[in-house]
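Several structures are given next for inspection.
Every number here is computed from the coordinates shown, using simple stated rules; none is lab data. Treat the numbers as computed from the prediction; the structure is a model and nothing was measured.
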Structure 1
Amino acid sequence: MRATSFFLSLFCIFSFFTASKASSSTEPLIIGIDADLSAVAVEGGIAITRGVELAVDEINAKGGILGRQVKIVAKDHRGNPARGVYNIEQFSQTPNLLAVVGGVHTPVVLAEIDVIHEKNLLMLVPWAAGTPIVDNGYTPNNIFRVSVRDAEAAPVLINHVKQLGLADVALVLERTGWGRSNLESLNKAANEQGINITGTHWINWQQKDFSEDIAAIKRAKAEGIILVTNVPEGVVVLDEMAEQNMNSLPVISHWGVASGQFASSLANPISDFNVAVLQTFHFNQQKNAKAKRLLEAYHNKYGLIDASAIGGVTGLAHAYDLIHLIAAAADKAGSIKVDELRSALQSLENVQGAVKNYTAPFTQNRHDALWSKDYFMTRFNENGHLVTTGTQ
């Protein structure tokens with residue numbers, strides 16, 4: 001009788017663990033999103049989310065990743081670094097987590113780097129451009145980016161200054177880790193290309209008055225402004241330029257102003273200004289089959305809209321490509337374990353994305369997939385939408 005009870009108990013324990021293992025191998029895999037979904041960069045956050053959603057729809061329609069469906073869990077950090085760290089800690093307790101997709105703000109991602117590595121999570125970055133995000137000193141490095149890299153953006157911005165025939169420009173930078181990252185790379189690029197920086201002017205988040213700085217830029221006879229801010233601060237700068245009759249001064253902008261309703265927030269029409277904006281993706285620029293499929297899927301899911309009017313389109317395309325890259329890595333590794341996924345990401349070859357064909361998107365020592373040759377400048381049309389040169 002005792003022997004029967006003993007074997008019955010063993011059978012129950014074995015059945016429990018077998019059922020648990022079967023359940024865990026069929027439960028959906030989780031893609032986390034940690035982005036600003038309600039504050040100053042909400043348009044960028046929505047674009048990133050939609051890029052993830054469209055990629056996941058395609059992947060699930062083809063059977064998922066390693067036979068498992070993929071589910072999205074989104075958390076709103078509202079542009080707050082402390083909130084971002086809290087979100088990452090919460091994701092670290094999420095079963096079946098594949099990776100976390102970051103958001104627009106460099107300061108938030110910089111604050112999250114330590115906990116990402118302490119918890120051994122993978123982070124996929126589709127927007128935040130700060131160079132130290134990827135060059136973070138961690139080995140192994142758990143952060144992979146399809147986005148602008150500030151060290152690579154600076155030469156493109158400075159080259160555009162030269163193309164405009166300008167010699168003296170002022171820098172207007174937000175007073176954050178993102179602004180400081182750009183200061184170093186812009187100074188280096190300006191020195192290399194013979195451009196004189198007349199002065200560096202800092203603007204704080206939520207600052208409302210920039211009159212003294214615009215007056216100083218005017219006194220220094222700057223022929224243009226290189227702008228590195230997000231939407232609210234960029235609006236303050238341009239509104240003050242209009243107030244001091246400096247609308248015609250060329251503004252060469254990093255892509256932060258593309259993360260929200262920039263043109264519609266200005267006191268004057270955007271056509272009153274001369275603004276060029278750095279980008280990596282536009283449906284008028286990339287015409288490959290994957291980009292066309294992305295646009296068709298966007299229209300089917302979110303409604304018909306002019307391709308140039310899709311907000312934060314770079315975040316959309318970057319996030320879309322990143323999800324397909326992590327799916328390709330999982331297929332290659334045959335595993336969702338972080339260490340094996342990392343290794344697979346670092347050895348992927350010839351993955352066609354919406355942004356480009358990634359011959360070798362990442363290596364062990366290179367976790368940025370886009371470089372200066374992948375960047376280009378855009379401008380605003382009369383409707384306040386970014387368009388490529390020569391398009392309306």
Structure 2
Amino acid sequence: MGRRSFLFLQGLATHLFVRLGDALAARGHAVHRVNFNPGDRLFWKRPTATDFTGTDDEWPGALEVLIAIHGVTDIVMFSDCRPRHIAAVSVARRLGLRPWIFEEAYLRPGYITLEQDGVNALSPLPRDPARIRTMAQGLPPAAPETLSGGSFLRRASDDVRYNVQNLLLRHRFPHWRTHRSWNPFHEYAGWLLRGAMRPARSRRARRRLARLQGWPGPVFVLPLQLEGDYQLRLHSPFASLGDAITTVVASFAAHAPGDALLAVKGHPLDNGLIGWGRFAMRRAAEAGVPDRLLWLPELPFGPVLASATGVVTVNSTAGLQSLREGKPVVALGAAIYDLPGLTFQHGLDRFWTEASPPDPALVDALRRVLAAHCLIRGGFFSEDGISEAVGHAVARLEGAATASRIAAE
């Protein structure tokens with residue numbers, strides 16, 4: 001493949017993007033970067049960067065100028081839902097460029113998402129089960145998810161460095177606004193408090209898990225997403241996580257069997273600033289089922305899932321994990337796995353009494369297709385994971401198999 005010109009936008013607080021830029025440059029490609037804030041500069045040590053200090057309204061025009069100056073052929077970013085990335089994808093499509101999107105993986109850990117044109121609800125992957133089965137023919141099984149995602153300490157320390165840099169040098173980027181729902185330093189305070197309380201919370205969670213495992217009736221699990229998750233904010237019918245919890249609890253109270261239990265599973269990266277357990281219990285009391293709701297904040301998903309009769313999710317990747325384990329799933333928002341034969345297609349109210357397990361052959365087919373076309377092996381937050389991801393990303397970016405060709409098959 002000939003020489004290309006890659007323009008990098010925002011990534012995570014990790015060195016993956018700069019290492020990928022180095023690898024592409026070593027192969028003869030042009031590499032440039034746009035920094036939107038001081039933290040972006042911290043994780044891009046190459047000299048080929050432009051600081052954009054203008055407004056959101058000025059960004060599309062500035063991007064077009066950069067594209068012309070550098071002869072850009074490909075734009076690389078993490079997430080297609082950050083406001084300036086939404087604008088960048090629109091510009092790329094209008095000008096006939098290739099937008100490449102990194103994201104947290106559909107299958108994890110051990111994978112990261114890398115797709116052309118869009119991810120998650122905007123992925124070009126077909127939503128037709130027959131086409132998924134056809135695409136899966138001849139593909140190897142998806143490699144097992146492995147523990148190569150990196151340590152939480154590494155992820156947290158890089159995030160702190162990123163945000164301290166933004167705090168100290170904010171005046172250099174006067175129009176930048178974070179896409180995050182919370183002030184990061186408020187989040188850190190929540191994490192510190194949550195860490196201090198974790199031993200006691202873990203003991204309570206283990207007792208609650210024992211209650212779940214001994215429950216005589218059906219058990220339904222609601223794994224929570226983060227309040228700031230773009231998949232919840234932009235690709236679901238809910239205005240907030242609280243709205244989703246309220247809807248699920250009300251439906252459970254009105255339509256689930258009288259001996260059923262609803263276990264609400266906290267997200268492992270929740271900052272603790274909102275008491276989702278108390279919120280869910282209040283909704284259960286209002287709906288008349290306080291004794292049939294269980295809050296599980298400090299447990300891995302696997303042991304909870306093992307006892308589940310069915311899983312309710314907005315559009316979390318926990319849905320894919322549940323399908324792999326043969327559990328009935330209903331998705332309440334747009335999800336890449338929300339296909340006939342995989343998820344329940346007749347609404348939440350009927351799910352409690354009518355759900356059936358997914359077709360295991362279709363689950364396997366989707367996993368094969370995801371691994372081959374939408375994911376690469378590697379991780380964001382460990383040296384081994386970054387090195388593995390860089391090699392696979394270079395092959396994907398230089399390769400002939402693009403998402404646009406997948407969609408045309």
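If relative contact order in percent (Cα under 8 Å, 6 or more apart) is computed to be 21, which of 1, 2 is the source? Answer by label: 2. Looking across 1, 2, the calculation of Cα extents along the principal axes in Å, for residues 68-155 alone that yields 43, 43, 22 traces back to 2. Can you spot which of 1, 2 the value 22.6 was calculated from, given it is Kirkwood radius over Cα pairs in Å? This figure was derived from 2.
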